[in-house]
Structure I
Amino acid sequence: MNQAQARVLVVDDTPTKLYILSSWLRRSGHEVMQATGGVEALAKVRELRPDLVVLDVRLPDISGYEVCERIKADPTTASIPVVQISGAAITPADRAHGLERGADAYLAEPVEPDEFAATVEATLRYYRARQRAERIAERLAALTEVTLAMNSAATFDELLVTAVEGASRILGRQAGTMALPPDGRTRRYTALPPDCAVSRNVTAGTLPALGAMSLGNATGTQVFTVPAGDWLRLLPDAAIVGDVRAVLCRTKAGRPPVFLGVEAAPELVEDESNVLRQLGQALALALDALRAYAEEHAIALTLQRSLLPSRIPEVPGLRISWRYQPAVDNVEVGGDFYEVLRLGERVLIAIGDVQGHSLHAATVMAELRHALRASLIGTVDLGASMGLLNDVLRRYHPGMTATVCLTLIDPATGSMEVANAGHIPPLLIGDGQTRYDRLGNLLLGVAEETYRVDLLTVPEDGAVLMFTDGLVEDRDKLLDESLEIVRQLADTVEDDLELFCERLIGRFGAREDDVALVVFRRGIR
């Protein structure tokens with residue numbers, strides 16, 4: 001019983017032998033192509049890509065040995081099996097020479113029809129097994145590549161695009177995917193190689209309807225076929241008009257399923273169905289990881305904002321604007337903070353940064369803010385307040401450090417006190433110049449320290465900018481360079497301080513660390 005039909009190229013310059021070999025092959029159900037010389041044979045191999053070459057050793061132009069060698073030397077044809085056959089070169093040395101130069105089998109004439117057919121079938125069986133193994137290896141390598149890319153996706157849309165393009169490319173057919181991210185808006189993408197994925201409209205009920213066809217409310221993974229009629233009823237704009245082979249995954253009870261499907265014709269073989277299943281499972285797991293990251297990031301941001309002032313008091317004669325921007329890739333709570341407090345006719349404006357990113361850093365930050373507020377009840381002494389913060393950190397959180405800058409301004413006179421514990425000095429803007437105040441004392445939490453209080457004057461319409469180091473720290477740039485960029489940007493502060501804050505944040509873009517900043521201006525133009 002022969003294997004499935006194969007396309008066989010028979011190469012022989014003897015008409016009778018060419019006819020006999022071709023007849024035997026056709027009788028076994030194979031499609032036969034013919035060539036009478038080596039050069040012609042090489043051209044047909046490159047053009048037609050046969051499944052097998054039956055090659056006479058003695059040809060009129062170049063030898064069958066050389067033809068075989070050239071076939072095997074070309075990476076695009078190297079896997080095509082070659083059966084050499086000869087009525088003249090029949091010694092063991094001839095056979096060895098043929099096999100050494102690339103032949104997969106060698107027959108010496110006279111050859112019986114059954115022996116010839118069995119040799120062809122055995123060679124094709126090996127060839128097809130090798131082809132299948134190579135296809136599986138290629139698909140597994142592509143599957144690994146796509147899975148890694150999915151796990152690197154930063155957004156839900158990027159993840160779905162990566163998955164659907166990968167499925168389309170690996171399986172060589174049109175593909176589609178649907179999922180419901182935490183924002184409640186169902187996403188649908190389709191792809192057809194080699195084009196990029198395209199976003200499609202989809203109703204909220206489509207994904208649950210597909211779930212009802214397979215998983216229902218259960219968890220797990222199921223590969224199933226969606227009949228063409230049902231598919232077009234769910235998605236009237238679908239480009240696939242036939243059946244759809246699909247995988248639906250739900251990792252946790254109560255969560256919406258994830259859908260990934262491809263056109264079912266031609267029918268997927270077992271290896272292709274396994275790839276589809278694994279892609280669907282990888283997509284569902286990557287979506288879960290991204291969903292968990294988004295939820296954790298939202299919780300961290302909510303917690304961080306809850307520890308910061310809920311509102312900034314309105315102060316006559318002083319305009320104040322502020323920003324808090326969390327690190328772009330960090331889901332943990334940071335220790336950056338700012339504070340604005342009215343103290344009679346004066347206003348305290350503080351900014352600080354507790355070491356690290358963690359819940360512990362955030363709780364320490366909250367303690368310092370509360371300790372600062374408590375220190376300002378009664379007599380206001382910035383040096384004493386800073387000393388208290390230092391004592392709190394050293395006593396209750398040894399090993400932790402923080403930088404803090406305190407300013408106390410009287411809007412009516414412009415008189416301002418500054419106490420600085422290792423923080424970036426405030427940037428003073430006014431009287432035609434923009435300059436940083438001098439460096440402060442030792443940061444909090446290191447050692448006992450007496451904190452100096454500087455006395456400054458903010459002129460009418462003058463401004464002061466305070467910010468944490470997350471705004472200006474870059475791996476590939478000196479801190480002094482970034483500080484100078486801020487100084488130059490502050491040479492012109494808009495009447496609308498909100499616009500100035502946006503311009504400043506926009507100049508440095510997304511940051512690896514949290515950013516807190518406060519800018520205030522005395523007087524009104």
Structure II
Amino acid sequence: MSPQKPSYDILLIGAGFSGITLLHSLRQHGYSCRIYESGSDLGGVWHSNTYPGCRSDSEASIYQLSVPEVWKTFSFEEKFPDGEQLRRYFAHVDRVLDVKKDVEFGTTVTGAWFDAAAEGSRKWRVETADGRVTHCRFLISCVGTNTERYVPEIPGLETFKGEVAHSAAWPKGGVDVLGKKVAVIGTGASGIQIIQSWAKEAAELVVFQRTPNLALPMGQQAYSTPSEKTEFQDALPGLLETRMKTWSGYLDDVPAVKTFDESPEEREARYESLYARGGFSLYLGGYSDLLLDETANREAYRFWLKKTRARITDPRKRDILAPLEPPHPMAVKRSSLEQDYFEQFNKENVRLVNLREQGQGIKTVKPDGIETEDSTFFAVDTIALATGFNSVTGSLTSIPGLRNTSGVPLAEEWATNGASAYLGMTRRGYPNMFLCYSVHGPASLSNAPSSIELQSRWIVDAIRKIDAEGLSHVEPTEEAEKGFKATVDAITGMTLFPKADSWYLGANIPGKKREMLIFPGGLPMYEQMAWKALENWEGFVTV
């Protein structure tokens with residue numbers, strides 16, 4: 001018996017914010033849609049990331065869909081919601097929008113290509129791990145930027161007899177660390193959140209840090225009283241509108257003033273006000289030259305250093321966590337938002353290892369602990385790997401059979417020539433395929449739902465324009481794709497982004513090409529460029 005071959009107008013891969021946003025909009029326009037989701041529930045990273053302390057670094061007011069029937073009937077409990085609240089939110093989205101009726105869970109896409117002979121017309125042929133083949137007119141990738149987890153090669157890790165958990169593959173039953181000796185390797189966002197939790201429960205915690213995280217105070221706030229919840233709900237329409245007009249999709253917007261246009265006293269007052277506000281305000285509401293001028297950036301670091309070092313009592317730990325010389329410019333790596341991270345290192349049960357210090361690198365993991373190069377041994381019962389992801393590109397290159405019309409896999413294309421996508425949403429050789437929250441889009445340099453809703457509107461407009469004009473398919477030209485990448489590189493070259501080995505540039509993965517993977521020009525510029533191109537299919541081949 002041959003496998004079933006269903007056919008849809010549009011197939012979407014992934015049921016996080018992107019997939020749900022697009023599904024809801026496309027269904028309203030009468031398209032038959034299906035989402036294939038490899039996980040077992042809605043939510044994307046909020047379904048797969050369940051490690052302790054997991055929490056959004058965007059405010060709840062803007063970290064949600066702008067669909068009125070959804071936001072009017074759901075109330076967040078905190079300014080920065082944790083994973084549990086966000087999972088409840090996605091369950092609410094499903095109840096209101098009936099999302100799951102068009103989602104197949106536990107369905108992993110293993111291959112896809114544009115098949116000229118499919119059912120007598122040009123369609124996408126999509127293969128899944130269960131052996132099925134699906135045909136669709138349009139294929140939309142909604143796989144996100146941080147789904148393909150990265151586990152570095154640590155000698156002896158496989159010999160460890162205790163529990164090892166990666167932040168993106170946390171055991172469903174959790175990890176009990178009460179009274180135990182534990183280790184956290186990595187101090188990115190997930191590392192900071194795990195450390196904040198485990199330091200309060202474990203008998204001993206040892207943190208292995210490669211690069212200091214220039215973490216900012218979260219400024220958490222609970223919405224517990226009826227008046228607080230009412231105030232939150234009443235403000236939503238204006239805030240959801242504001243987020244679409246700022247550079248980052250957050251509520252702060254960069255003022256026109258430069259750092260040294262103001263007096264030292266005025267600078268200090270501005271910094272203090274933004275720091276007290278919490279979140280990314282110190283970056284996004286500060287000065288227009290933060291990402292452009294190293295001297296201006298260093299001034300912001302000076303302020304951060306003063307505030308942070310005052311919170312750390314141990315001189316050695318202070319120099320590792322907040323060194324006098326910046327490890328990189330501020331804001332060119334994704335700073336985490338913390339609540340009491342630095343205070344955890346004031347505890348006697350929390351140890352800190354600087355992996356960049358001579359002799360402090362991990363030599364090997366043994367069955368009962370971790371040994372550094374200078375033969376120091378740390379006995380541990382449990383290890384958390386907060387080592388991040390093959391970000392931005394890995395979600396797509398991990399699909400082995402995703403290939404262009406010439407039969408070349410996308411992973412091979414990007415490994416050879418570097419990653420690129422025209423307007424951050426289309427790719428030459430992949431007709432009628434669209435990318436959302438992916439390569440060369442605003443992605444992680446923005447509040448996710450802001451850029452997702454912007455890109456979703458464009459994708460829906462493009463699909464409707466294809467049908468309105470009676471076109472079969474569209475794809476970008478080689479010149480347009482190269483030109484857009486050149487624009488991304490040119491803007492990046494004006495900034496301080498190249499001065500850090502960040503995952504924005506793929507620099508966290510050994511052997512990965514070092515290149516800017518995210519559009520760094522901000523949402524307003526991106527929106528203008530995208531819709532200008534759509535007016536007359538500028539940069540596209542139309543058939």
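Taking mean count of other Cβ atoms within 10 Å over residues 170-177 as the criterion, the top structure among I, II is I, with the largest value. Consider the structures I, II: one of them gives 29.8 for Kirkwood radius over Cα pairs in Å as calculated from the coordinates. Say which. Attributed to the structure labelled I.
Each of I, II could give distance in nm of label points 7 Å out along Cα→Cβ at positions 114 and 402, but the derived value 9.4 comes from I. Taking relative contact order in percent (Cα under 8 Å, 6 or more apart) as the criterion, the top-ranked structure out of I, II is II, with the highest value.
Match the computed value -13000 of helix-only ellipticity at 222 nm (-39500 (n - 2.57) for each DSSP H run of 4 or more, over all residues; to 500) to one of the structures I, II, and report its label.
I
Looking across I, II, the calculation of mean count of other Cβ atoms within 10 Å over residues 18-25 that yields 18.0 traces back to I.
We did not get these values from a lab; they are worked out from the coordinates using the rules stated. This structure is a prediction, so every number in the text was calculated from the model and none was measured. Cβ atoms are built from the backbone, for glycine too; each structure is taken alone.
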